[in-house]
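**Student:** Structures incoming, each one as structure tokens.
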Structure 1
Amino acid sequence: MSRRAQKHLILVVDDDKNICKMIEINLRKEKKYDIKTATSGESCLKFIRETIPDLVLLDIQMPGIDGIETLKQIKEEEPLIPVVMMSAHGTIERAVQSMKLGAYDFITKPFASDRLLVTVHNALMNSSLKREVDELKRELKDKYQFENIIGQSGVMQEVFRAMEKVVDSNVTVLIHGESGTGKELIARAIHFHNKKRSNKPFVAVNCSALPETLLESELFGHEKGSFTGATGRRMGKFEMADDGTIFLDEIALMTPATQAKVLRVLQEREFERVGGNEMVKVDTRVISATNQDLEEAVKRGDFREDLYYRISVFPIKLPALRERKEDIPLLAAHFLTKYAKQEEKELENISPDALELLMAYHWPGNVRELENAIERAVVLADPPEIISKDLPNSIRSLGEKKIYETDNKLSSWIEKLEEEALRQALLECEGNISQTAKKLGIGRATIYRKAKKYGLPMVK
């Protein structure tokens, strides 16, 4: 099917040709609408099967297939087409019925030109916004596909298997992992794969970012006047996430009072807003995350035992990046592609010596730190590849530290020092043998022989 890109295509459907003509004349004054007409439900449906209009103005009372039945078939075949019903005074009840069937609005004949133009404008605007929202939802769902979570290591395959088992369940999930391992990414993927909740809100709350009084208001909302600055009623995150998912990040940092209220929501599916006495009922799935040992927190008395068992019905352990080093090349390549495109730089790969440093580094900041390192390297690098000098100092310094990690023989230390000195000199001289020989005060033949021995890149 084709779709007009410039003017909005509007299909006017009425068995009275004079009304069709009158509407067409009024709409053409705007000079931004392309108007087509049809005089029956049958011809309307035939037109839509060949060309999708941006809007249909549809009369209710027509011989043959009437407007209500035509609307039903339009919504079955092309549900995104907005339909405005046109009704006479005696068909108001049927107009209301059409709204329940998916019509955007109805206007009563005879109608003023201004009323027609406003209705058409609003219908097109609403349709455009709805399409944008639907497109954003599709993009989010695509973004959080399991295959977009990078990891071929055995430990990550275990995570994927766990996620597949829990996506269509409504049980609470507790994701445990160090900072930067991607806990929110996993939570979002679980949400967007849930058949019931994927088109509903995903609301993330960082429990460590707010003091106790504000966190309570953030989670449960508040009533007007409940505290200084509460100038009106505010909806909380649990209410916003109704029918969807709330992600409670760093849940270990919640105070005992807030823990008690969250426990009530999990048990009763209801809560009171701060300063209120009305019970608010919700159907919200809870996914929590922490980088702390909650079992130890329970033993210390810092975290409620009953809440711990409520939120950890299905625990998922995310490995640190140092525990899945085989995934580093895949992740680095992914981030290289992402940021090279963003920076519009023709960077194709990461040099072997730079990749060796990435593999050797311990990554205390995990995947987030790796992403930041590659983003920085993309900015600094010259095409066609990232080399070790483009990496942060904390990673490059490993070249010096690794010297003492092999064995204790002096000959090994000297050899490693020689290799690292030659590597750094070649990097600074961009692989030029003559310049490197001059810099180190040794002959070209020695440079060539040593570089070949250590597998270092040379230009000439």
Structure 2
Amino acid sequence: MHNASIFRSNIVRKLKEPHWLIFLILFVGSFLRFSHLGVWSFWVDEVLTVADAQQFSMKHFQINPIPYLAVRCSMSMAGTNEWGARLIPCLAGVVSIPLLFLMGKSLFNQRVGLLASTFLALSSWHLFWSQNARSYVFTVLFATLAAWSFYRALETDKPVFMVASLVSTILLILSHLPAGMLIPAFAGYAISFWRIGTLWDNAQVRPFGLRSRNLLIFFLPLATPLLLLALPKFRSDLFSGWGLNEWQRSPLYILFTLIHGLGVPVAVVAFFTALTRPADRAVRFLICTAGVPLFLLLIASRLFNVAGYYLFFTAPAYFLLSAVGCDQIWRAKQIPRPLHYILPCVIVVTMLSQDYIYFRVENGGRPKWREAFTTIRSQMQVGDRVVVAIPPMSQYYLPELETISVRAVMDDTEEFERRWKLEGGRVWFVVDAGNFNVVDSGEQFRGWMRQRAKLMRTYPVFARAMDRTVSVYLGESQLRFGP
């Protein structure tokens, strides 16, 4: 009986330790990220990344080489398909989960680490980018490493941590250039101790390692490349493709994207945690890490074509702030014990519902491009052509057919009709609502097309507040239709 009691007490003690919980969280996060990894079709940006990754070399170098190099290596190991291209990004997403646990445990306590890693594991936003052959999941990985190392360097006065933060920040910038907004966030945190404003009147003493030596190790190497801005060619290459804000991505749009990605409960709890605990050094650091890039991107949105998901690298800071808020309620003695569980449960249930929608309703947030081109492949004939808004999609999934850009057809419809009548044959039209609603906002082209082609198949998808339906039309020879 005594041995049984000891055994039970040992089990209870083990269950109270966080090790089995983090392994459970890691298992759930891994299961979600590998589920349907090769089932989802590529979407436009993924196909462009895959094409560039296949050509990636010193001759065809990209300004953010890490995702292209990762996708190229991933495909060389696992195949040139959806699964193969996404394997390494998926693994980067999985590794981020225990990394955030360690950061939360280091800055606060084990409970904060467990809650933050749970939020990251269940986040449909992080899930989406973990299942993408794109750069953004790498920004979360390297931003977490950079932030954790920078904070530890200032807390412990160990230059090795600052070197680790410098290396991680360089990798972050090489993953996605706008993620370099994390550098001003670190600078803002350091400056906040030199001039204490009213918001920080009750702040703790300065970090032990906040000294010139440590700051120079980090900021001096990162400031040196700014001299390249004096070169016109460098400026041209740097801002090529940014353009003006042609998509009208307003500050409100940026905020909605961020809140939708994080989830309303996480965003609300993080906001109130920032308001109620600004004096805490670790909370102040997270406020700078989350807030400064947001402020900078809101300004940039009035000038450049930027998107809200550029802020994805700040998601760990928001999850940590939200976890701190949950922990603060958890430790409040005046709140009854059963109520301690309500807030984290609300966040977890909300995230699980978003995951359910992601898998069961939104098709992983992707249009069904592969299914649409499979429909064409099953019925195509020699001499067929395909008209599509994004030619690389057709060139990837149907390289054997001649691809024609819908913009080219719209620019000279009469010439296209003349060629169609002269050469005969069939033309497939792949209409994706997301792009056609931009290039054919008045639906003049779609009206012209429907008079000459019949609908063969529709693949409806509504994801992330947008219609992503793809429809396939087939037009026979114009000799049969007349003018």
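The numbers here are math on the coordinates, done by the rules we state, and not lab data. All values reported here derive from a predicted model rather than from experimental measurement. Cβ atoms are built from the backbone, for glycine too; each structure is taken alone.
**Student:** By the measure relative contact order in percent (Cα under 8 Å, 6 or more apart), tell me the structure among 1, 2 with the highest figure. Walk me through the intermediate numbers first.
**Tutor:** Working: 1: 10; 2: 14.
The maximum falls on structure 2.
**Student:** When helix-only ellipticity at 222 nm (-39500 (n - 2.57) for each DSSP H run of 4 or more, over all residues; to 500) is computed for each of 1, 2, which one produces -19500?
**Tutor:** Values: 1: -14500; 2: -19500.
Considering all the candidates, the number was obtained from 2.
**Student:** Let me ask something else about it. Out of 1, 2, choose the structure whose coordinates give FRET efficiency 1/(1 + (r/R0)^6) of positions 57 and 369 (r between Cβ atoms, R0 = 41 Å, to 0.05) equal to 0.90 when calculated.
**Tutor:** Numbers: 1: 0.10; 2: 0.90.
Source structure for this number: 2.
**Student:** Which of 1, 2 yields 7.2 for distance in nm of label points 7 Å out along Cα→Cβ at positions 25 and 297, as computed?
**Tutor:** 1
**Student:** Of the structures labelled 1, 2, which one yields 59, 35, 18 when semi-axes √(5λ) of the Cα gyration tensor in Å is computed from its coordinates? Provide the component values of the computation, followed by the final result.
**Tutor:** Numbers: 1: 59, 35, 18; 2: 47, 27, 20.
Of the options listed, only 1 reproduces it.
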